[in-house]
Structure 1
Amino acid sequence: MDIRKLKEELISYCKELGIDKIGFTTAEPFTELKYRLIRQQELGYQSGFEEPDIEKRVTPSLLLAEPRSIISIALAYPAKMNVRVEGKKGERRGIFSRASWGLDYHHILKDKLKKLEEFIITEAPEAKLKSMVDTGELSDRAVAERAGIGWSGKNCAIITPEFGSFVYIGEMITSLPFEPDTPIEDQCGSCTKCLEACPTGALVQGGQINAQHCISFLTQTKGFIPDEFRDKIGNRVYGCDSCQTACPHNKGKNFHFHDEMEPDPEVAKPLLKSILKLSNREFKNKFGYVAGSWRGKKPIQRNAIMALAHFKDDTAVPNLIEILENEASPVSRGTAAWALGKIGGEMALTALKRAQMHETDKEVVNEIEKGLNFYR
């Protein structure tokens, strides 16, 4: 087998598949990354969504027997909607981050990687392969950086010269000895715009993030959002793009290469009050195909409640009272109580005083008190 020819054929086949960039690297351990991950763990900066075994995150040989190389792929996604919708008083809208526009990117990349695997097996039947996207053990970003897809920016995203950081990435460990590509030199320089743009200061320094403070992480949690972050979430119902939109390397970058990534404006920027009323089935029917639905309905509804408070939307007060008085979830009831206080008005005040008399959950009682404090 001519491994160089196979590499050239793979690159050509990627163009047929609609893969926007491909890179190759060795399957050597990611030694430098290991020490960074240990430090992140010590500082309590991890999100908890990662693979917990650091050795698996940095050692390809623990994931595939006798690995020789890793293939990294990137697909560019849109940065702007072709069709825009705007919110207005009484019809305020939330926003999903760009990584949750269109079909869930996990499905898109896994399909591309599966087809790449089939192509390789046809040419090299003895090859051993293992692909992963996002939820796999390896760090997608570390692989992409070493494979020359882009450099690891200060915003902790892979930045490509062609597409900026608006790319989805995935990888495949292989037993084939593909020649590695050359990594791209860091081009962030002295720029700190992403750090300055981060609403919560989650970007501790260039290339280091405290995930516990990151809005993208916070919008995916299931409990109460800590008080200090509530006002900073704004109208985001899932994810955050502030560190990307601030990046000079993303200026003018907006690619519409993949139809399945095109957003439905009513899903990507949904009416907030409509989210509050969705049943599980209705939520799944409307949002189930996007990446932002993976944690279920409750976090999105909680975030929508906070977004209505952000807008001080008094037309939502009856909806929030309904949640406060009848919702089974303590997080929803409590967040609604806080939001009612934030929005204000006599109707909200009366509802909070009434709830204070009957509520038994300690956390919700605490949130009702926070809501009442806005009147003091």
Structure 2
Amino acid sequence: MNKKKILIVTYGFYPEISPRSFRATELAKEFVRQGHEVTVVAPAKVGLEKFLSEYAVDFIDIGEVTWKVPVLRSNSSIAQLFNRVMVRLSSLWFEYPLIQLKGKVSKALKKLKGFDLLISVAVPYPIHWGVSSVWNKKGDGNPAKTWVADCGDPYMGQENDTFSPPFYFAWLEKSFCRKADYLSLPTENSYIGYYPEFHNKIVVIPQGFKFEEYRINETKRNENKLIFGYGGMFIPGRRDPREFLEFLVSLENEFDFEFHVYTSSPQYVESFAQRSKRIKLFPVIDRLELMDRFSTMDFLVNFTNVGKAQTPSKLIDYAILGKPIINIETGNLNNELVLEFLTKNYSNSIVIPNPEQYRIENVCSQFLSLTD
């Protein structure tokens, strides 16, 4: 095997629970397993020591974001409203405070040389912008021979936020797209979120996981009670659970079921969980522990995104578990489909094609092929 020097630049990394953290962490683990020399540039999170004791990764800590949005120190309703507006507008208009990552990444990369492959992982996109600020298209003095900008959700072409980024961020978007050798996207449909002039740089490399790490829980439970679950965040008006939850609550006396929700946005579920014992609300937990719990359930729930440019990575986890999956579309709830699943009729379950493509071994091979 030809040993490579690989540099991964990311904001999310172990033990953070997020799709982009999973992306960077799983890549680092598998590259090390394959015998490559791996360096990760990221903010160090509490608990990282456990990972570094198991995997021979050279970790460069760029520190957490320290810039703060100016807010009012008051609990009044006016102050709280002002603070929410300030946080939202600072992020939307200036990508603040995450724009600080651009300088942090740039500073770290100026000291690094001699890598075969650099993979920068976004979101947030200031990670790509930081790499772009030190990258020379002529190749002189770059940290690596090949740069792959790995993109999750699109930036300028996003479809699932309430507001689109201001027009002036197009300059930063186009700048990193021009300089990167490749833009890696998780699904084939994601390309529509990027400027056509860069479509020739796009390669599709899905999210990847180590299948053998998944545990199938064989614990016996009450087979008469239907249990199904969802894990992930919600977006009001986009990936919104309220219509579905309202319908479930209306059926609580007709069916013996429990819907288990694991989310970092509990505000969209709390009122329903208070109204009905059928709705069980839980905080976010470790991904493998969540999959262990999901493996005991009858089926799993996916809330679809708006448009086709963004695909939930949780579908990969669901596919590996081999559980039936119900698709819930915000604003267009299919009541008959929900009733089918509640009666254990899974004939209209989502089918995830070719699950083998999500093996991390195959995903890493795709990245390595870009260095040939």
Structure 3
Amino acid sequence: MAVDDKAVRTAVRAAIDAGDEEAVHVVAYHDGRKVIDVWDGLADPASGRQAAADTLYNVYSVTKAVAATALHIQAERGHVDYDAPIADYWPEFAANDKGKATVRHALTHRAGVPLMPEGVTPETMCDWAYMTGAIAAMEPLAPPGEKTLYQSMTFGWIVGEIVRRSDPVGRDFRQYVLDEIAAPLGLADLWIGIPDAVEDRIAVMSNRNENDPPPPAATLYARSMPAAVDLVPPVFERPDVRRACIAGVGGIFNARDEARFWAMLAGGGALDGVRLLAADRVASFSNIRDNGDEPDPVMFGIPIPISVGGYWLGGHRVSSPRAIWHPGAGGSLGWADPDQKLAVAVCHNRMFNARDPKDDPILPISKAVVAALGLEWKS
């Protein structure tokens, strides 16, 4: 049965007309079927290039959900034990009293290594061997497992290196995702390091918050995302950064393919007859990790609701308290609601940091999607 997407189109256009967005692409799957596919706006306001069905968008930390899923695939195949020390797969990580940090600690932001290496630059950030070596050599801010310390950027290198080291054929992380997630699900545009051929389809970013005062340089927040490699257009539109495998924040996705990724999770690990994860494993992801309401010093004492699977869990931006999801810097998000078999991806190119739900231009779009499908917004 066809879905009336008029309200979704109206919500997208309203956000653009208000100046809150430039281009938006929202895609939803329900019960394994694509039911909403709406895009509008300008992918490049300077040239007048319109957004299109195949436009690509920077999604920043939404990439972490793909990295976590890659690690779960390794666990599914018996190559990784969640409760094993990271050093069992990556011996160098044991340096400076990190030997007790487990794979689960890495997934749930409790490995004690949230800060980027001192002196990091865009060039060194693009060097996987440099970054993993520098992170392995770091001293933890707290004993592994003791407290939540959100791994704003380091998550991708820690989780990605566990995947790389545990892969029987030793693929780099970018290739692992292409082979084990993108190819089976038919995802042509789920990139963590783009090829040259797709560059002209990437939406140009703008930053609504670019004139906000930066956080003090000494804060853990600023040290987890140093100014030299901050999650902003001047850094992440660099050609070398676009092509690098930056597994925590470097994803450049098409909304259709991102939504298929979330649809696999909403379907209990399977989509269109392709199973990547067992249903009981995926069901466990809707459980909050221990200390789920613990204040996070990196995030100015705000608790981050991380599930045992490493995804975010519930909250006002998604349809259910049991939905697993991930936001990205600037407002991107995607989620999988296991109870309603709903998956949604929202990609855009006008970054913002909403300080209040009423200031979030994506929230009305998300709610319009759920309403159009006759489903319930439970959050």
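Observations on the model:
- Which of 1, 2, 3 yields 20, 11, 10 [semi-axes √(5λ) of the Cα gyration tensor in Å, for residues 90-145 alone, calculated]: 3
- Distance in nm of label points 7 Å out along Cα→Cβ at positions 2 and 362 from the coordinates reads 2.3; which among 1, 2, 3: 2
- Between structures 1, 2, 3, the greatest calculated value of relative contact order in percent (Cα under 8 Å, 6 or more apart) is seen in 3.
- Each of 1, 2, 3 could give helix-only ellipticity at 222 nm (-39500 (n - 2.57) for each DSSP H run of 4 or more, over all residues; to 500), but the derived value -9500 comes from 2.
- Highest-scoring label, criterion being mean count of other Cβ atoms within 10 Å over residues 138-145, among 1, 2, 3: 1
- Computing FRET efficiency 1/(1 + (r/R0)^6) of positions 18 and 82 (r between Cβ atoms, R0 = 30 Å, to 0.05) across structures 1, 2, 3 gives 0.60 for structure 2.
Computed from the coordinates by the stated procedures, all read-outs in this text should not be read as laboratory data. Quick caveat, the model's predicted, so the values are computed rather than measured. Cβ atoms are built from the backbone, for glycine too; each structure is taken alone.
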